[in-house]
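Visitor: Heads up, there are several structures right after this.
What follows is calculated from the coordinates using simple rules that are stated; it is not laboratory data. Note that the structure is predicted; figures quoted are calculated from it, not measured. Cβ atoms are built from the backbone, for glycine too; each structure is taken alone.
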Structure I
Amino acid sequence: MKRKIIHIDENKCTGCGECIPACPEGAIQIIDGKAILVSDLFCDGLGSCLGHCPEGAIHVEEREAEAYDEEKTMSNIVKQGKSVVHAHIQHLKEHGDEVHFQEALNFLKQNKMEIPHEENIQLQSHSHSGCPGSMMKDYSQKKDERLKEDGKRGSHLLQWPVQMHLISPAAPYFKRKDLLLAADCTAFTVGDFHKDCLQGKSLCIACPKLDSGREIYIGKIRELIDEAQINTLTVMIMEVPCCGGLLQLALEAVSKAKRKIPIKEIVVGIQGDILSEDWVGT
């Protein structure tokens, strides 16, 4: 994938090592007297090391690089102690990198490690500078509480946002999950959409006829397959001819992905009944 990542000019680098403490991710090491980017996986491209090179040997460029992996980075960081973990989370907070910030916190939670509580509050309160409707929310941990029987049918929505243009494939609630890619109209047509179709799945919605950015959608689905490593993809469409374009988008993205995953097509009638439900590829 093409993304921002640091580049170290070997001719300018003197091997002083000033950049290393400034990179809590551990992406830089001194090898044979030169600073080296040891792995694309550990470099988030935010450039915290830039101002610490006295020779100006480091800059950020955009190039083909392996996707940054917050989970692997955290596995590397925790070995270095609490102060390095704190520095890394502070670094993500200062750059407003909400996706990787939440992934870092989830890693600490899953491994029963101490969480810097202050950063969590500050980022959620102040870092999001876009539309409030696109701020990421992960509801998966509250699922059991929301679905208690209290006389009302509970929501099975596990995350926000859900519209394809607003979602980030790097969000932690997509990682290794089953994904439902649903045409906009399906949720208004199927009476038990939440219980029968959405339960246990992350969600993306789109309209193949009215939405712009076909290539953006294909790219995001491919990233969900290759980078988020979703387990399965269910494409839910209406019986009307234009809706079939959503399945074609998904199939094109799958053809460009490196990984192969099971794909199911669900076709909904305009009266809300399920007309067909078939596995269409792997």
Structure II
Amino acid sequence: MSDGNLNLSSLREEIDSIDEQLHDLIVRRAEIAVAVRSSKGNSSIWRPAREAQILRRLIARHKGPFPKSTIVQLWREIVSAMVRIQGELKVAVYAPDGIYTFREMARDHFGAGTPLSLHSSARAVLNSVQDGKATVGILPFPEDDEAAPWWTVLAAIETERRLSVCARLPFVPMAVDHRDAALCVAKIEAENSGDDKSFFVLHTSPQISRTRLQEAITAAGITLLRLVGINEQLEDNTMFLLELEGFIEPDDARIAHLTNPDRGVAKDAFFLGVYATPFSSEIISNMGGP
């Protein structure tokens, strides 16, 4: 046998050894996942902020020619499988009239083994999560002047364990347009991932213009990313959805400034949720170092 064949055989043996080590580590990770479940008590099995932190840490330390996007895909499958080991994970997906964009996003994010249910309306998705038939709901990213925006329904739902926005898909960007993005809703507590975006719904009087509201938000020291309005007024109220930079909690003083009875521009503010900022295309497209 030639030296080249011997070298190839040796390399394949090393690959087999590495595969077995990886497999052993995955088995061990699953054992730890079982232990984590017993220690969580009644807390949510799905923690999107924690998952974002894991992926950011891995991408920050990554090096070599292996694609970063594939690292994320691998760990999304692993992490989702670990979540399913800890408890039931079901995803309700908005998929009207055979449009499966959000189904593919859900499959990429939650893994091939996670059960998906498809729904023709956003309200049906919200009901599925609210009733406990699904753990997570996938809904389209809000746009201006929608006929029946789902976020107004979410803001009005009152339950003991409130639904809230908790993640944005895809975590690895495929396009920059909001129409190619989705939001996840679930019955979980908001957690700070270290790099987040927050959502609030404001009720204002019809006399408060969009420009005045934007100026007030800036004056309060908040970075406004998007301001989404609806094309109708409800009971002398105008509703706006705010997407804000950072992890901003409901009792934040800057939000209280906007709803101050004497000087504020809003009658009230409702915390709609928070999501961990996805990777930028620049971060994912760059290969690791040597």
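Visitor: Going by relative contact order in percent (Cα under 8 Å, 6 or more apart), which of structures I, II comes out largest?
Guide: On the way: I: 12; II: 20.
Once relative contact order in percent (Cα under 8 Å, 6 or more apart) is tallied for I, II, the winner is II.
Visitor: May I pose another question? FRET efficiency 1/(1 + (r/R0)^6) of positions 105 and 257 (r between Cβ atoms, R0 = 25 Å, to 0.05) was computed and gave 0.35; which structure, I, II, did it come from?
Guide: On the way: I: 0.35; II: 0.10.
Label of the source structure: I.
Visitor: Now for a separate question. Just checking, which of I, II has the largest value of FRET efficiency 1/(1 + (r/R0)^6) of positions 153 and 193 (r between Cβ atoms, R0 = 30 Å, to 0.05)? Present the calculation step by step, with values, prior to reporting the outcome.
Guide: Values: I: 1.00; II: 0.70.
That would be structure I.
Visitor: Let me ask another. Quick check on the output: -8000 is helix-only ellipticity at 222 nm (-39500 (n - 2.57) for each DSSP H run of 4 or more, over all residues; to 500), derived from one of I, II. Which one produced it?
Guide: On the way: I: -8000; II: -13000.
Traced to structure I.
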